[in-house]
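Below: a set of structures, written as structure tokens.
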Structure I
């Protein structure tokens, strides 16, 4: 007999903000009702748990401070990943400006070197591979 897998419901930051907005518009709604509203509104497999809805509603101020670039993501990138991305992009632009070709292998090596310089632990680094 196979055990049924329970998948976590994870909303994007935009969806979480919409949930907070609905909580502001309908303050009398319970957490369970807000969860069912989110299930219908966002076409989820199941409604978020009351504890998840409570956590989202309580973090409304933090959600409003998220940059627009990351509002559609389920998980916002960490500061170290943003710094790594910025370093790699700057290096690529510099190489382009100097007309220096960069191979994918060199780009992966540079990414690893920048990750070392930024003290990003190996477990938190992106996979520098051709497959992504």
Structure II
């Protein structure tokens, strides 16, 4: 028997899947770099931002816009900004001077995958 909690869980999962399909390619295309960008920093930024995740924060931004009569496309810049700020704040949160975490989303944190200096620049960029 399908309870209302089951129905809600299914709706949330379906929405998050749609959000991921909408947001992930836009995150990739939003990362643009000059020819002079340090390749290691570019790689670290891609590693941090494009890591697998639920994309809950952009989902909230997109659904808030839709609820207020807007479209996901109209809300995309705000949703992308929220996810970028979140991802890069996690890079700083994981640093040895803060939580000193080794894993984030099931993979090495940015300062473990690269190095601490690169992670700091990544979180600032």
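Bear in mind these aren't lab numbers, they're just calculated from the coordinates by the rules spelled out. The shown structure was predicted, so the numbers you read here are calculated from the model rather than taken from an experiment. Cβ atoms are built from the backbone, for glycine too; each structure is taken alone.
Here are some notes:
- Structures compared: I, II; top value of distance in nm of label points 7 Å out along Cα→Cβ at positions 25 and 73, i.e. the largest, recorded for I.
- If distance in nm of label points 7 Å out along Cα→Cβ at positions 9 and 113 is computed and equals 4.8, the structure in I, II: I
- A value of -16500 for helix-only ellipticity at 222 nm (-39500 (n - 2.57) for each DSSP H run of 4 or more, over all residues; to 500), calculated from one of I, II, originates in structure I.
- Source structure (of I, II) for Rg/Rh (Cα atoms, Kirkwood Rh), for residues 17-80 alone, computed value 0.99: I
- At a computed 51 (percent of Cα pairs over 24 Å apart), which of I, II: I
- Identity of the structure behind 0.70 (criterion: FRET efficiency 1/(1 + (r/R0)^6) of positions 65 and 105 (r between Cβ atoms, R0 = 30 Å, to 0.05), calculated), options I, II: II
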